[in-house]
Structure P
Amino acid sequence: MPELSLSLALRVFAPFAFGYFLSYLGRVVNAVLAPHLVAEFALGAADLGFLTSVYFLAFAAFQLPLGILLDRFGPRRIDTGLMLVAALGAFLFGAADGIAGLTLGRALMGLGVSACLMAPFTAYRLWFPAARVALANGLLMACGGLGAVAGTVPVEAALGPAGWRGVLVLYALAVVAAAAAVFFGVPEGGRAAAPPSLARQIRELAGILRDPLFVRVAGATIAIQGTFIGLQSLWLGPWLADAAGLEGSAVADYLFWIALGMAVGYAGMGVIADRLARLGVATATVALAATIGLLATQGAIVVLPPKIAAPLWILFAFLGASNVLWYSALYQSFPVEMAGRAATALNVFVFLGIFACQWGVGGVVDLWPRGPSGAYPAEAYRAAFAALLAIELIGLGWYLLRRKAKFRA
């Protein structure tokens, strides 16, 4: 591995960060597009939940083969090819004339960006010193948080001149540009050795899935991070409109500050973990403390009146950014040549959790009739979010009770 100069670090970091920025924008954009999709296609809450969550289902379905591909062929080439699939999906989504076309486009978008987080995670594990991986990952996730910011007020503003279909076309063109930046900007190489045989890679992947530490972390993250990302990327918008009674631009403004809180959280978590590591505090310890704060915040949101609870979503987003620390702590517990598979294996569980959260919340909310204005009552969201919190507490208990499985550095 060559010495990592500042210019080389930027070549490795920046193109992937641009791709992840766009990945997160596409992930959350339905929170702003939702009223337009509901109006044009007569979608119910369960329909909207499924349409949005199919992105995460397609994403999750490709994670295990993705890990093998990343470790075998490298993050640069795999990420480039998949982003072109995401661009195609965005074009199809924007051109759709029914729920089938919307679903296909959204699924291809999810499949296409499935490497936008794991490819840089793998590249940073290969190129950066171990002591700086958590910081690099935190800064990457902060760029994703900025993508979530771009998916709020800026998208709302673009809907006027471009319409929701035009927004998807512009997004597709940006993804093509990101694919070109990764392919022509990121250097080839960085791997410690030639990849093993495919059969050996599959056996090692099976070993990761059986590893007691992986089981410990995955059992918690499927519930906790699945809920965090599932709510942040879809249901906060409808909650703000229906439960808190906000309208149009006010919802987009709130989503902007929530997304900004998440972006600050991602950068802050990386910096905090980096500083505390020098004092001997493990990354997993920082992640656990933030996770406990996240669940406490969610509990307050459930019990407080919606208009009082609304600002707490910003704190929820900040603390939810601790997911980057779980990834860093887990995949550094495995050999560098298994980094891609370790990260993507965890991502399978997280994104299955997101899919279940988004579709499940829609199903629970649909149990209540809409009011005269078309809004669902606050009680519907409270019931759905309380059920999620109960599942998350079970996940936290799973993690705490399996202490014999230790992190390895």
Structure Q
Amino acid sequence: MKHVVVVAPYFGKTMCEAIEAFLKLDSVRIGIVSQQPFEQIPAFLKPKLQEHYQVQSCLDSNQLKVAVQAFIEEWGRVDRLLGYLEHLQLPIAQVRSELGLPGMKAEVAERFRDKNKMKASLQSAGLPTAEQARIENLGDLHTFLERCGYPIVLKPLAGVGSKNTMRVSSDEDLYSALNVLMPSAQNPVQAEAFIQGEEFTMESVCIDGSVVWQSSTYYLPGPLTVIENPWIQYCVLLPREQYPVHAARFAEQNKQALETLGIKNGLSHMEWFQEKDGRQLVSEVGARPPGVNIMPMMSIAHGVSFWEKWTELMVHHRWDVPERQYAVASVFLRAQGHGNTVSNVSGLEVIKETLSPYIAAASIPKVGQPRSEHYEGDGWIILKHERTDQLVEAVRKLLNTLQVQS
């Protein structure tokens, strides 16, 4: 019997899906640490939960430690302390380190969360990455610009989901970015040379330090372009072929990067570039499941729940998924215009008529809903097909037909 504590700040849809997957595991006792009280746990989860501990902040490692110690006192031991959110990885790892729990420790988690330490580790291992520097003041930036020149990219050192990632192409851009990021010794930021090329992901499963499974998706277009243009509707594409030529070439570099950073057991999310000349570079990697609908996309492609597979991996260190049956794409719908709410969704009936065999799941924007400021937009449609080329044509038709206005 494994005693598992899951850190789940709030009970949103994806969080509940992950908790439910934990509760389906065999020979497992589950407890939850949350910022919401027990009374607010959804009814369908409550019967199987053994314990619940409420904290004010799941990001505070001291509060997490107190919560885990309460579980240890009640149960006798805790075998796993887990959570899937990016910004939870370091505080969870700090508690593991302090209490001697199995799993990724603080030193390794910090290499994944701190982009400067991450890139320094990868560069020391001889792996190609963009030129980079830790920025605490304007002088640091001028030194970096003397070496790299414009354009560059500025981002938070421990950012999540491309938030506040900015392309800087001029002095004017530079000062605008500085007023947002406000770098200092207490709040350093990451500077990187701007890479022009195609951008991909590589999801990897590690067991006992060995990569046992890999999968790659396309970003069409890349995340920075999406953030700079809030009206662009974009696509994340998972091809039917698990190892297209470009991904097969990158696979060994991906393995070396994960070994260098020190992940032993888990599902990681790598972002990487391929330049026009074929050169491939690591962008960054998270020691957690991917976002932008890649988890449901992989579930559809393989015919199994990847949340269930992830929980089995993290608790029992097992991984077994069937072969991929479909190419899958997630198209993110983003409103055009200057309004604060969605005013119209056009082309939906045409899409239902012509693409209904392709549609695997959808969250369609509703007229009157607030316009989202998140880069994932106001809604999405997931398409699937046995052939990647036919799926790409369906994606083109969707993007050219369905429009959201605000």
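A value of 5.1 was derived for distance in nm of label points 7 Å out along Cα→Cβ at positions 142 and 382; which structure in P, Q was it taken from? It traces back to Q. For the structures shown (P, Q), mean count of other Cβ atoms within 10 Å over residues 174-181 is largest in P. Taking distance in nm of label points 7 Å out along Cα→Cβ at positions 22 and 230 as the criterion, the highest value among P, Q goes to Q.
Ranked by relative contact order in percent (Cα under 8 Å, 6 or more apart), which of P, Q sits at the highest value? Largest calculated value belongs to P. Looking at structures P, Q, which one was semi-axes √(5λ) of the Cα gyration tensor in Å, for residues 78-277 alone calculated from, given that it came out as 32, 23, 18? Structure of origin is P. For distance in nm of label points 7 Å out along Cα→Cβ at positions 86 and 102, the highest value in the series P, Q is held by structure Q. Computing helix-only ellipticity at 222 nm (-39500 (n - 2.57) for each DSSP H run of 4 or more, over all residues; to 500) gives -26500 for which of P, Q? Here the read-out was taken from P.
Of the structures labelled P, Q, which one yields 13 when percent of Cα pairs over 42 Å apart is computed from its coordinates? Of the structures listed, the value fits Q.
A value of 23.6 was computed for mean count of other Cβ atoms within 10 Å over residues 46-53; which of P, Q is the source structure? This value belongs to structure P. A value of 15.3, 47 for Rg and Dmax of the Cα atoms in Å, for residues 238-333 alone, calculated from one of P, Q, originates in structure P.
Bear in mind that the values in this text are calculations on the coordinates, not laboratory data. Predicted model only: the values in this text are computed from it and were never measured. Cβ atoms are built from the backbone, for glycine too; each structure is taken alone.
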